[in-house]
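Take a look at these structures.
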Structure P
Amino acid sequence: MINKSAIVTGASSGFGLLCTIELALKGFTVIATMRDVKKAQPLLELAKEKNLGELIQIHSLDVTSTESINDLKNLLTTFPSIDVLVNNAGIALGGFSEELSIEEYRRQFETNFFGVIAVTQAVLPYMRSKGHGRIINMSSISGRMGFPGLSAYVSSKYALEGYSESLRLELKPFGIDVSLIEPGSYQTNIWTSVDEMEINSNSPYLSYMESMLKEINSGKEEHGNPIEVAKLVAQIASQQKSPDLRYPIGKSVKKNLFLKSLLPWGFIEAAILKRIRH
């Protein structure tokens with residue numbers, strides 16, 4: 001893996017941090033980007049522990065900022081090639097649709113959807129000029145299945161799925177592959193904002209929201225180890241053959257997707273509502 005470079009967004013924690021390490025272990029020079037570089041210490045410590053410091057560069061990037069995207073474009077000119085892009089930066093907003101503002105929906109989409117497009121458009125000219133590249137978009141099982149109280153997050157991931165399908169078809173003739181990782185529940189901090197969400201005691205959705213949060217929290221002990229996802233990303237990035245479009249991963253994810261494709265919506269609806277209202 002000589003002179004190969006990868007960009008990872010949202011690299012300060014969770015999947016992004018571990019993807020950075022796993023890509024470096026594969027020999028990539030990794031541009032590890034994050035909104036606040038002061039949060040880079042855990043990544044730097046792990047990189048030092050694994051003797052990977054020379055392969056990892058920390059750079060500031062806010063995927064929602066045009067100025068920050070322009071800084072990224074300037075940075076890219078200093079690299080001989082950009083071979084892999086991992087669009088991992090993301091946030092999760094919780095709340096029932098009636099009670100979420102349009103501004104909150106827009107904030108969700110600015111990071112999870114428009115941010116992906118902005119970074120991808122910055123990187124594509126470099127990949128296209130070389131005639132090869134891999135773009136790996138971090139989606140979610142929520143990009144294939146809806147869930148109450150998470151409509152903003154789910155919608156942003158559904159949009160990402162459609163964008164990635166179209167992008168793959170557009171870029172295939174140029175030697176660039178696009179793949180989606182679709183994790184189920186993993187031990188990352190993306191759900192912190194949902195856990196810390198203020199519940200309005202006067203909300204008509206109060207009991208519904210409490211049941212939903214209880215369901216989310218009760219399953220945390222069974223959440224998967226995020227290193228599984230990071231290793232999958234590194235595998236896709238480095239394998240010789242063209243990768244698939246979708247990679248569902250996590251406990252029961254493939255089974256649930258199969259059942260959704262097989263069963264009438266009424267059965268799925270009843271099962272979900274029964275589970276969070278027990």
Structure Q
Amino acid sequence: MNDTLLPGLYIVATPIGNLQDVSRRQEMVLRQADIVAAEDSRVTAKLLNHLEIRKPITAYHDHSADAVRAKLVEQMGDKAVALVSDAGTPLISDPGYKLVRDARVAGHLVTTIPGPCAAVAALTLAGLPTDRFLFAGFLPSKAKARADAIAELGAVRATLIFYETGPRLAKALNALAEGLGDREAAVAREISKAFEETVNGSLSELAARYADAPPKGEIVIVIGPPGDAEATSETDIDAALADALERLPPGKAAREVAKALKVSSDGLYERAMALKAGE
């Protein structure tokens with residue numbers, strides 16, 4: 001192991017709660033980096049103090065001026081810059097992708113030192129399908145934008161993961177139940193800390209649980225995928241064909257119904273002809 005790091009950008013995951021979760025490699029990079037770029041210098045200072053590391057910290061967050069990013073990229077030419085967020089893996093619902101992009105464009109070394117991520121940790125705790133999942137970050141705070149965001153995700157056949165705050169939790173769960181149906185879900189909070197808790201139930205049950213008792217701490221909502229859609233019945237297909245035949249010839253009616261009901265077009269033309277003949 002080299003005593004000094006090569007110049008470039010080091011994306012360093014940090015503990016999401018328990019400071020004992022910092023890895024030896026993460027500690028090494030933070031100790032040897034020339035600069036630590038942090039979302040909140042006060043939060044990062046606590047971790048560095050725990051590790052007995054004295055290091056310059058540069059604030060880098062959503063409200064940083066472009067000049068701050070440009071200066072960090074310039075410094076990567078001869079310095080090792082460690083990028084950290086307040087907790088967990090940088091760039092996951094945190095600022096940073098523009099810094100990574102610009103560092104790559106400038107031809108600098110970019111590498112990651114992986115570690116904790118609240119979204120993945122909550123997924124492992126929830127007891128819901130893990131073979132396919134989608135991380136959707138924080139829902140919008142305004143009702144219309146929140147409903148629109150949820151509607152976009154309704155048909156995604158995967159477990160959904162959201163970050164949320166305690167005061168907004170019940171409202172978010174109600175909106176999710178309304179927009180997605182009353183799916184099985186879990187609320188995980190304070191992951192890796194002394195009061196870690198994961199509560200399972202339907203979205204409406206969880207909304208009721210937290211309606212008058214908003215929890216404290218960092219919160220992750222995990223929602224199971226939609227169930228299998230019920231097969232379209234023969235009666236429904238015939239009714240749709242009959243309606244289409246009032247406006248269209250049999251061939252076009254069959255194609256319209258196949259597309260609208262998401263069913264196979266095999267045999268639909270013949271059925272449309274039979275319905276037409278039976279008028």
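Rule-based calculations on the coordinates, nothing more; no lab input. Every value quoted in this text rests on a predicted model; they were computed, and no experiment measured them. Cβ atoms are built from the backbone, for glycine too; each structure is taken alone.
Out of P, Q, which structure matches 3.3 when distance in nm of label points 7 Å out along Cα→Cβ at positions 95 and 151 is calculated?
Of the structures listed, the value fits Q.
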**OP:** Name the one structure among P, Q that mean count of other Cβ atoms within 10 Å over residues 63-70 of 15.0 was derived from.
**Re:** P
**OP:** Taking distance in nm of label points 7 Å out along Cα→Cβ at positions 111 and 127 as the quantity of interest, name the structure among P, Q where it is greatest.
**Re:** Q
**OP:** Out of P, Q, choose the structure whose coordinates give Cα Rg over 2.2 N^0.38 Å equal to 1.39 when calculated.
**Re:** Q
Original post:
If mean count of other Cβ atoms within 10 Å over residues 23-30 is computed to be 16.9, which of P, Q is the source?
Top reply: Q
Subject >> Test item: helix-only ellipticity at 222 nm (-39500 (n - 2.57) for each DSSP H run of 4 or more, over all residues; to 500) calculated as -12000, pick one of P, Q >> reply: Q
